Every structure is written in structure tokens, then in C-alpha cells.
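Pasting the structures in now, so scroll down.
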Structure P
Amino acid sequence: METSEYVKFDAVGLAELVAAGEVTPAELEAAARRAAEAVGPRINAIVETWPADDEPGPGSGPLAGVPFLIKDIGVSMAGRRMELGSRLAAGHVAGADSSLMRRLRGAGLVTFGRTATPELAYSITTESVLHGVTRNPWDPARSAGGSSGGSAAAVAAGVVPLAHATDAAGSLRIPAAATGLFGLKPTRGRVSMGPYADETFSGLAVHGSVSRTVRDSAVLLDLIGGPEPGDPYFAQRPARPYAEEATLPPGSLRIGVLTEAWGGRRTTAPVADALSRTVRLLESLGHRVEEVTVGLGVTWEAFVLAVAQVFTVNLAASVDELAAAFGRPVDSSTLEPVTLAGYHYGQRVGGAQFVSALAVRNQVARSLAGFFATHDLLLTPTLPELPAPSGSLTEGAHALDGLGWIDRVADRSPFTLPFNMAGTPAMSVPVTADTGTGLPVGMQFAAGFGLEGLLFRLAGQLEQASPWSGRTPAVWAGNGTEH
């Protein structure tokens, strides 16, 4: 299969070709590898690929034969490096598959490499000392977002139709918005973190994917969702498969619109215009849309402080564990400035302060639950501005302490973090693009706990009403990559 043909299909479409005998998994993998070679130097999204003859066969799962990439954090693959984007873990080889990896294998996916992440996923841009800057396929001078920026850039450029991603502060939705993809952050407990962790970042982090079509994300979540033995909690199983939900009409929904972010961060004109166009589209589809204010139950300052305390305490524990495992020092030779600052800040957070931070997590969850008692969904921009120039987030960051860095991250992505604290599902949908630059603009829709099905129904409707699959970036694997 030529690359120009390969990039026309999503994961479900490729799996159907394999099932019909029209193409072999080996041919698909070869096309994906050619795509990776063609766009790789321009976007730096993939940090390692593995020899084709080293990988087991694709099996017979619903996505059998589909090429796939995993993020360099959160999911371990036996015998493969997982370096977490950090010099502290450089060269680390996983000894066994994680629970998620076993499910990805069971789905039939052919995982042939890993994608870039910022160091320890501790940023919303993907720029690490270990692997360099991951660039946005729409404009290589701009960030692909983070921390799942490598996965998003690879999917957006056509290397694979979907890829693994994680989300602790918007790390899945932010790069989806920046690169014109669909990305849904599941409910807390929907996908197991086992067996090496019960929860990550005290429940703020979840596994998911980024994809070019809604149905790909829906099918994959069907395949990776559900509890594993020993999980501390899990989300109730959906009434019907998400793949089916994505084909069903959502009905007339009551949707609240938050135009300005918590904390006072103003939405820039291009994004505000895109939001207005999205509201008009929703109204034309029969939804009831109204501007709302939504409380978090605490002040923005208290919210950011709690996030900083949760993140940095977890970071400090992880760093100590890694340093002990690899016999490496915790200093500037192994960690970047913002990570090191976060580590030291986390060391100073006391037990009582950490418990108070978890109480804030509860307040946010209760407050947002109150909103969803009267509205079906909340609409916000995913980001308040267009994708930022690479390097802009970390300008002067060496002078920030752990709280200062989290405050900066929250200021740049104020719409996404509350749903990590609450544990509720939220998705970024590439409904529209900036009329001036052509850059994608993601719109975030959030729902109540366990209601991914409702999000998939709306996403499927929006995909039909305002198709985005025909929009391709400047760096696109289908642009004459055959060789």
C-alpha cells in the first residue's frame, strides 16, 4: 500500500481492509514506517521505532493490523525502553507489559514505536532536553502541545491514525486542539493504571488516545476500558459500546458556554470567533445553548495551589523512586529546571497540606457536579489562544519555583485542568479553524461523571455537520512520500 493511499483511512477503515484480505498488516506497517521517515525530521514526534521482525503478530482483535504508537510514559511494553522523556530514566527498559499494553495487544494493534513527551509529562508543551522539540505539523514554528504532543503530531501528520495519550492537566486535549485532532479524556477509573500504580497524580491522570476520527477513539476506548484486579475504583460500564454511541443522535441538549476562563485569563479574538461559530452550529443542530458562569467551589488561587501541591508531591515521590532505581543523582544533570523546581517544592509540602489539597479536589468535583445536574454539557475553548510558538512556555521558567510553574501552566490552559481535578470526561473537538491562519481551534465539551457516551454522540454529530478529516496540515505524510 502506497503512503498516499494509507493516509486516507482511519484505524477502523484499515482494520476492515485487513479483515477483508485487501491488505496485510505487514503492508500497513511498512506504509506507517515510510510515513514516519518522511515527516519525522520536520516534527520530531517519534523517539524510537522497533524492527518489524521483533514484534509479535497482530492477533485477531477488532483493530488487528493497525499501526500504533505509544507515548513514552504511562504504558510499559516488555523489553522496550520507557524513558519518560527524562535523562533520569534514560535507557530504562520495561520488564513486563502494563495492563493497558496487554489490552492494546488484545485489540490487535501493531505497536512499532514510542512518541515524545516532555520530561515526566510535566508540561503542556513537548520539549525535552533528552529528545528535543516536537513541532506542530500545521506550523513547525509552533508547539504541538503536551504532554502527549508526540502522539498528536504523529497522528496529525498521518503517520498513524490514532495513538496512545495521557491526560493529567489537559495533556491529551491540549495537543489534540493544537494539531486538529479529536481527543477525549475519559472518566477517572475508566482505564486501569495497573498493575504498577493504582492511580497517577492522585487520580488526576488518565489514559486515552488522540485520533483523526471520532469512531477510532470510541472503538479504542471500548477495547481498553474496564477494571483490572486490584484497581481501587472504576467507572461504571457504559450501557452500550461507545462505537455505537458515536453513531446515535444526541437529541436536543442543554449546553452551557463558558467564554472566559477561570482565573480571569481572556480568550483571544481568533478563539472567541471560533467559539461563536461553534455556538451557532450547535444551535442549528437543535441544541439549547446559553452563556453561563461555573463555580469551582474554591478561589482560582486556592485551586492552583492545590494542583501544585498534588502534582509536586507526586513528582517528588516519582523522582526519588527513579533516582534510587537507576543510581543517579537528582540535580541539573538529570532533571530540567522546572522539573527540579517542582521536585524541591514537593519535598516541602507537608502531609496536612497534601490532605487539604485533596479536599480541594473534592470541592471542585462537587461544584462541577452541581452544574451538570442542570446542564447536559459545558462548552469552552480547549485553549484560550492559538498554538503557541515553540519555547514560549519555558521563557524565564528557570526562575520559577514549583508553584510558579504550575501557575504558568494553569494560566496557559485554564479550561482543561478543572476536569482532571473533578475526574469527569471532557473532549476536544476540531470543529473549526482560525479564518486568518488556517490553524485548528479545538472546542472542549465536558460532561458529568461517567457520561462519555453523551460526548461521543455529540462528537459524532459534529463530525458529520462540520467534517474535519479533509483538512490536512503542511507536514502531511500523504504529500508525495512514496519511495
Structure Q
Amino acid sequence: MCFKQKLKLLMSSRHLFIYILTNEEERLEYVISKIICQELNSNIYSWDFIDGYTSNPNYLGHAQRNPLAALEFIETLDFSITKVFILKDFHLFINDISIIRKMKNLSIKLKNINFNIIIVASEVNIPILLKDNISLLEFPKPNIEEISSELRRLFNVLNIHYKFDLENLAFACRGMSMDFIRKLIAKLVFAQKSPADIFHIITEEKKQLIQQTDILHFCSVSNTIQDIGGLFFLKQWLQKRSNAFSKQAQSYGLPIPKGLLLVGIQGTGKSLSAKVIAQHWQLPLFRLDVGKIFGGVVGESEKNIRKVIKLSEDLSPCVLWIDEIDKAFNRLTNSTDSGTSNRVLSTLLTWLSEKQKQVFVVATANNVLSLPSEMLRKGRFDEIFFLNLPNLQERQMIFKIHLMKVRPLTWKQYSIEYLSELATSFSGSEIQQSIIEAMNNAFYEKRDFNNNDIINAISDIIPLAFTDHAKIKSMQEWAKLGKIRLASK
């Protein structure tokens, strides 16, 4: 059931107080007026704190700066005529005891009257005493059809002949408010930008919009699947699902992919894999800063995770990268923080199991043994891969990838096979660091780096496999039990 149908049902079935969560007041008022014109025969009264009631000429300015008077005004009108009242930003006053009492009194007095009082709010702030009296709805961001329709109208009004795919443009604008889209498109068109420039600027605007949340971060990615050395089974899994978000896949009946949990040793390519997935599937990548979810105010952490879920769904299809999820949710902290982590985890896991939007979640963890068992249950993620230290063949591929980046013309001069044998138990990031160290030493001596420089760097680096041997060994033994899928051959 879409939002319009839900709202119409509540209004028709005499739900007095309807609390609508949105930042798009103008668009919401248009939808409400459309329902009233097409389905219901009602009068609309609109109120805000500064101007009071504005939509009816007989009551202009009534109840200015007085939310209690705005409610008292409602019961003075003729009960025989159906009416709809729109109270903007009323959530800011709803916790006042006089407002609570007045709303409870109205619930009793008007329970058989065809009145609807719609509270338009930017956040959920419903007092416990009123939870039984208020119906909550969330006004979704405009969908592709709405955006496409508005773009056509805007281009016709501006008398502009566009040469790009309107559906792709609407797709790029998804997740933005309609007013933001209007201003952005008008600015871009009048600036006479090319189609390529328009899509790039929209991406940048969306990036700034996301960064305002301070929880999600837009990641620009350029890594390709060829940048991953090894991880054969993981890359094979990704390539088979390259078109999983396409219309053809939906027509075929394929379910929407849920996500991957990548666990394993540090420096083995988990973060790189998240970036490659977004690039390979041509989807935007958003990284979740898990540490910023948890706030000091009671209830703030739960509010933040719901905010992340809503934002990622508004911007779908996309890849949501939850980096080092084991740092936020592990068996130790879940029992020592008054249940906050458990509540946040429960919200996240429920969403992972039931989500219908095209949000592909890539969660990474260094210590799989500390993760709650419910996170590893089938159904949360499509697959769980273990990324081990690279074997000899994979180390050769990693050396080749990094040497080709820094010495694209002379990389064959290096003894990759010998260097790979020396770098036993090195992770991919440690191999990269050995090359960087060799380059720094050679640059200091004003010459090009050679095999000996890399050999010396390898001998100076103490890999994590030695410094944290016991933990890595236990993870490797656990992976061998067959409870998890191996990313490498």
C-alpha cells in the first residue's frame, strides 16, 4: 500500500491525529489537497507558529505564536462539515502538558466527527501519553515516476529540449527532495552544462547532502575487479551477480541481493572488495561510520541507525559499506552497555532480513569470533566469505598489481616470483607497504628502486601473522571447519 492510499484510509476512517514525518511540507500539502479534491469533500486549514492559520480568509493570522490556541480553534468550528487541519512543526510543542491534555480531550470530543488533524514534523517526537491517540506515517521521498514527471514539467515550462535519457536523470536525482531537485535542475540547465557535467554535479550535490548527516559518507571509487589479487571465489560470486539490480533480473524473478559479510585478517582486501563491488556493479558507495551511531543521549543510537536505514533506502540502489562491524557489535560490549548495542543490533539485523529496497550491504570484520552468533545466521547476508592471508600465487598477483601501478613500463624487471616467496605470511597491504618502503629508500638516494630495495623492506617488516599469531591461527582453524565460505582457492 502506497503512502497516498495509507493516508486516504486513515482520513476516511476517522483517525483524528495523523503524524506525518517529512521535510517536504509543500509536496505533502499538494498530496493532501489532491486526496481531498479527488476523494473527500473537506475544507483545509493550515497553521504554523509564525503566521497562524493561513488557508482560510476568515481566520487569517488566528492563533499566531500560540499552539494551544491552534487546537482550541478546532473545536469552535461547525462539526457537520468535514475538515482537515495541517499543523506544521507541531512536534516542537507536543510535549507541553497543556498540549497533551488538550489533544486527549479533543480525541474524546471529536471521535465521531469527520475531522483530521495532520501534524507535519521533521522527526518523531510523540509523547508516551499520546501514543494511543496518534497514527504515524512517513512521507517517502519522490520515486522515479514522480521525479520523471516533474522533470518533464520543468523542461516544458523552461522550454528546454533535453538530449539525455530522462529516466537516467531521474534515477540520479533519487533520494533528493522535490524542491531540491527543482532548484538543482534549473541551476544546471541555465548554466548550460553538458549531460555528462549535469550527472557529475548531481553526484557531487548528493555527496554533500549525505555528508551533512555526519554518519554516512559518500565514497568515490575507481578500483576495478582487476585490482584484487586473488580471492577467486569472491570475484566469481560478484561477477555472476553483475546485473542483479537490473530490470531484466527483476523480470526474471531474481530476489534483490541482500549483502555480504567479509571476515578475515587485516590487510587482506576487505575494504578494497567493498569499493570494487560498487564500481563493478555501477552503484554509489556509502560508508557507515559505526562509531558515530552510538550517542550519549538515551535513544539517540537507535534513532541514528533508523536514520541510516532510511537514508540508504532513499538513495537505493546503492552499496552500504559497514566497515569493522565487529568493533561496534561484539559479545563483550553487548553485555556491558545497558543494552544499547543489542537494541541497535536488533534493528539492523531485522532490516537485513526483511529489507525490500535495493541496498546491498557489505559488512567487514577483522575478528569473526567476536561477532554475535545471530549476525552469522543465514538470511542476514547472501554469503559470508573468509579472506585469508594470500597464498604464493596470490602474492605474485598482488606484487604484479602494485608494481604495474608505480612502474607500468618496467614492472617486468622485478623478480616477482622470488619476492613473493620471501613475503610468506604477508597480507596484501603489507606487500604494498614493502614496495612503498623500497621506493622511499631509493628516492632518498636519488635513484630508482630495485629488487634489493624490496628485499630489504620485506626483511624489515614484521607481518601481523607473527605479532598476532594466536588470534590469526584460531580464525584460520575456525574457517577450515567449513562454517564459512573461503574467498580464495
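Read-outs throughout are calculated quantities, based only on the coordinates presented, and are distinct from any laboratory measurement. Just so it is clear, the structure is predicted and the values come from calculations on it, not from any experiment. Cβ atoms are built from the backbone, for glycine too; each structure is taken alone.
A value of 13 was computed for relative contact order in percent (Cα under 8 Å, 6 or more apart); which of P, Q is the source structure?
Working: P: 19; Q: 13.
Working through the options, I get structure Q.
Out of P, Q, choose the structure whose coordinates give log10 I(q)/I(0) by the Debye sum over Cα atoms at q = 0.12 Å⁻¹ equal to -1.16 when calculated. Working shown, then result.
Details: P: -1.00; Q: -1.16.
For log10 I(q)/I(0) by the Debye sum over Cα atoms at q = 0.12 Å⁻¹, the value -1.16 is produced by structure Q.
Taking 19.3, 60 as the value of Rg and Dmax of the Cα atoms in Å, for residues 94-341 alone derived from one of the structures shown (P, Q), identify that structure. Please report the intermediate quantities before stating the final value.
Values: P: 19.3, 60; Q: 22.6, 71.
Considering all the candidates, the number was obtained from P.
If distance in nm of label points 7 Å out along Cα→Cβ at positions 302 and 398 is computed to be 3.8, which of P, Q is the source?
Numbers: P: 3.8; Q: 4.3.
Going through each structure in turn, the value belongs to P.
With distance in nm of label points 7 Å out along Cα→Cβ at positions 6 and 238 derived from the coordinates and found to be 2.9, which of P, Q does the value describe? Display every interim value, and only then the final one.
Numbers: P: 2.9; Q: 3.5.
Structure P accounts for this read-out.
When helix-only ellipticity at 222 nm (-39500 (n - 2.57) for each DSSP H run of 4 or more, over all residues; to 500) is computed for each of P, Q, which one produces -11500?
Values: P: -11500; Q: -13500.
Here the read-out was taken from P.
Taking distance in nm of label points 7 Å out along Cα→Cβ at positions 14 and 446 for each of P, Q, which is largest? Kindly include the intermediate steps, with their values, before the conclusion.
On the way: P: 3.3; Q: 9.3.
Comparing P, Q by distance in nm of label points 7 Å out along Cα→Cβ at positions 14 and 446, the maximum is at Q.
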